[in-house]
Every structure is written in C-alpha cells, then in structure tokens.
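Before anything else, here is the set of structures, which you'll find just below.
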Structure P
Amino acid sequence: MAAVLVAAPFVGLYPVFMMKVMCFALFACAFNLLLGFGGLLSFGHAMFFGSAGYVTAHAAKVWGLTPELAILLGVAAATVLGWIAGKLAIRREGIYLTMITLALAQMVYFFALQAPFTGGEDGIQAVPRGRLLGLIDLSQPLAMYFFVLAIFLGGFLLIYRIIHSPYGQVLKAIRENEPRTTSLGYDTAKFKHRAFVLSAAIAGLAGGTKALVFQLASLTDVHWSMSGEVVLMTLVGGLGTIFGPVIGAAIMVGMQNYLAQLGAWVTIVQGIIFVVVVLLFRRGIVGEIGAAIKKSL
C-alpha cells in the first residue's frame, strides 16, 4: 500500500484526489476502530472530523500557527470532544448509544453554523498551508502530498498497533461478548471510553489534514451526511478488517470524483452499490477476499 501511494503522483494520478482519498481513508480507519473492533456504532463521527478541521483552519489562518501545530491543536480539540462524547454515549448500549452520538453531532453542527469564528455557511476559506517546521513550503503540491502521506501512514500504523495490542484483543472480546469480558475482570466501560477517545483523535487528525489540503473548513464536514458516508466507506470495504476502510474510502471518493457529471445521481449510484455489497458481500470487499484466501486482511 505504501509503495502504491508513493508512486501514485508519478504515474498520472491527480495528487489532490489522492490526498482526499488518504484523508477519508484515515477517517474511515478511525471509525472502523470503534465499530469494527469495539462494536460501538457512532452516527456522529463527523463532529470529530469537522471540529478538528475548524480548529486547524482557524489556528492556521487567524493565529498564524505552522501546519503541524495547527493540526495538533485540531487533534487536541477532537480528543477532548471524544472524551466528553464517550463519557455520555457509553452509558447506554445499542441504538440508544447511536442516537446519543447523533444528537451530540447535531449540537456541534449548529454550533459551527452559529459561532462567529467558523464563518457560518461560508466556512473558513483561504486557509494557508504554511511551511512545515518553518522549512518546507506546503503550497507545493508534491510537498503537501508527501506530508499527507506521512500522516496517513503514521495514523494507519498506530491503528494497526492498537488492534494487535493486548488492549485491542480486549476490545475485540467486548465486541464479541461483553458480559463474559466483564466476568474476566475487565472494566469494559473504561475500555470502550478509551476506544472512543482514540477513534475521535485519529478522526480529528484526518479532519485537520483535510482542512489544510483543501484550504477550507466547511459545514459539510460536520453534517450528519458525513457520518453516514464514513459508515458506507467502512461497510463497503469490510467492517473489522485492516485494509477494508482504505479500499472503501477509495471507492466512495472515486465515485464522487469520476461520476460528478451525473449530479445528484451520484447518491443513487452509491446507494445501489451499497445495497449490492450488503446483499452479496456481507463481509465487504476486503472481508470477502480475506475469507477466500483464508487470511486476515
């Protein structure tokens, strides 16, 4: 995967398109950590993605911070929001937890719509990319591309390590059978809350990076439809797989980009593909491939 992404801009793939794929792939991987390995369905993950984008954009444009500090500030904001949302959401289970996350996300959306520093419906525009560490000019497309690539691979490896750590094994046990995990002496509420915070932080990393790539933080990133899109990406690629969210994000972003001339029909096409995947590939694309070759992907 790393080799393909490094070679992508040199074989004719548009760098901005690939950067968008990587941002959404990292977002989907963060969501998959919570749902695919923790069994916690959030319909409000856009609040972490979008809020980090707003904080990053504001810090870079108004406060003049360097890109790495602006993104870190966005991640910190998403982490705090994830800590609060997690504390409230894990008090309930199933559909009730899901609806709590959706309600919290809508609160964040209306805050972004009304707050004076967010720019309302216009968002925060013309966000400067700045110089990485004060040295590398990120206004150059190739420099920005490899900066985003480094962030994506770092986030992906972090998730990979979390999944394969003792903590990750307990998280899977909670997903499979929470009462039995509790009987083994694990504080499942604490584990679920940590998963919420970790997922929110990595989603915030993706959101902050996207704000710099497109030099824009907008209401689209905190809208409930963004939370729905990341669910689609994860399910299409393969829930509970390592590479599934990456493939799912590439497919969804690719459809939005290359089928743009269809206008509103893009949503119809996405819906049809989602239905086909759910009916024919219950494990998702990567999940079915992994099952066929009997290897965890």
Structure Q
Amino acid sequence: MALVAQGKIKKVFIAGIMAILFLSGCSVKEKKYFESGKILLDEGNYAEAVEAFDKAIGVHGSKNIRGLEIDILRYRAEAEYKAGDYKAAEHTYKLLISADEERREYIDMLTIIYTNLSNVDMDIDITDAIEMYNKAESLDDRSELHINAGIAIVKYYEDMYEKNADSSYLDKAEEFLEKQLKETDRKNAKVFAVYAKHMSKREDYDKALEAVDEGIALLENKDLVSSDEETMKSLMFSKGSCYEYMGEYDKALECFNAYIDKYGEDDTVSHEVAFLNSRIR
C-alpha cells in the first residue's frame, strides 16, 4: 500500500512539475510576442504589431485578464487606434475598462475614437463621444489626453461646418471650447490656441487676440517641452494672422518675423511675409 501511495504521489509531483514547465514556456512565449509587438509599434508597423499582441494573448488563453495581459491589451488598443481600426480599438478599450476598472485614459481614448466613428458607424454618434468626455470629467480628469479628447470634439464640429456650411456647428464648437476654458480654469495654453483659431474662423479677431495673449502668457516663463513649443508656434502664427486679417500689416509682419526668429522659416510663414511685404511697400 505504501508503494502504491508513493507511486501516486510521484505521479502528482511529476504532473505538477510538467504543468509548471508548460506554464513557464507559455509565459516566455507570451513575453516574446509582447516585446515583438512593442518593437513593431515603435517602428510604425501597426497592423503587424496587432498580430503580435494577438499571439501573446492567444498563448495566455485564459478568460481572466490581469497583470501582463492588461499591458498587452493596452498596447494592442494603441496599435489598433494608430492603424485606423477604430472599431477594434473600441472593443479593446471596453475590455480594458471591464478588467482594469474605469481608468480615465481608457475613457478619454473612447472619446477620441467615437469622434472618428461619428457619421461613419451607424451605431455611434458625437453624443457618445461627449458622454464619454463628461464621464472622464466627472472623475476630475485634467490630463493632456483629456484636453486632446475635448479638442477632438471641437474639431469634429468644425469639420462638419466645413462639409455642410451650417454655422450651428461652429456654435457647438465654440460652446464646447468655452466649456474647456472653464474646466481648465483658463490655465491651459493648448485650449487657448485652439480657441484663437476658432475665433479667427468666426472673424472675431479681437477675441482671438485675447486668447493668443492669454495662451502666450501661460507659456512665457515656462521651460517648454515639445508639445508646449507646438502650442506656442500655433499661438504666434495666429497672432500674425489676426493682424493680417484686420488689415494691420505692420503688426502682422512684426509677428511673423518674431515667429521666424524663434522657429525658422517654412513655406506657410514665408508666403505670409511675402504677401505682407507686397502690401506695405
């Protein structure tokens, strides 16, 4: 009897060891596919990255999403979004929300995705994007991604205006921008940059210039990262454009020359300078 018992214990022990080795092998493969997917994502090979992340998830094979699997899904969602497969990205972000609680970054990404799917997917409307945005806002979301999500909604309305020549879309865009200015306590330069462009589109150059000045004031005494520099460029260009549209060509030329001194020439600003010089002489 003792020998039989020992035999059973030995079999259980061997089975346990085999299971550990099998799981270890799966874990190695999972991590291998995951790392491969990240490299492909960094290289801009988004469709191939999605395939690699799918293989990593396939190796895992469990219905329980946790730990590394959550990281894999996050990267897969990013790859799907960058590949332009918004429906797939929507599905993955919803999986993440169900597994990793309602993290604000997932909700913000769904906001952006829904703006892209509006008027393309019959089941999605811009109100879905606004609902997601408001949900993130209720969680006290003040991240850069949340700002970008709101700007995506503004740009949706402006694009709809361009397509339909219906000024009600500009009204909605302006209303949403006013909402963003209030939510950020008028302390986000990027929102001011978008607001300035919008008011210029509406030919309200005084308001546009006010927004430019407020935005620049927020950045002037700050060590600027690359995103801040892009915002500053936008604000400085808007300032020159506003003065040009107002017929104040000397001021406009001064603004564009200041832009060139700071950021160098490009085709667009060179064209503006050439036009202004032709008007001043």
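Nothing in this text is a laboratory measurement; each read-out follows from the coordinates by a stated rule. Source: prediction; values computed, not measured. Cβ atoms are built from the backbone, for glycine too; each structure is taken alone.
Of the structures labelled P, Q, which one yields -27000 when helix-only ellipticity at 222 nm (-39500 (n - 2.57) for each DSSP H run of 4 or more, over all residues; to 500) is computed from its coordinates? Here the read-out was taken from Q.
Largest in distance in nm of label points 7 Å out along Cα→Cβ at positions 173 and 229 among the labelled structures P, Q is structure P. Ranked by relative contact order in percent (Cα under 8 Å, 6 or more apart), structures P, Q are led by P, which has the greatest value.
Given structures P, Q, which gives the highest value for mean projected area of the Cα convex hull in nm²?
Going through P, Q one by one, mean projected area of the Cα convex hull in nm² peaks for structure Q.
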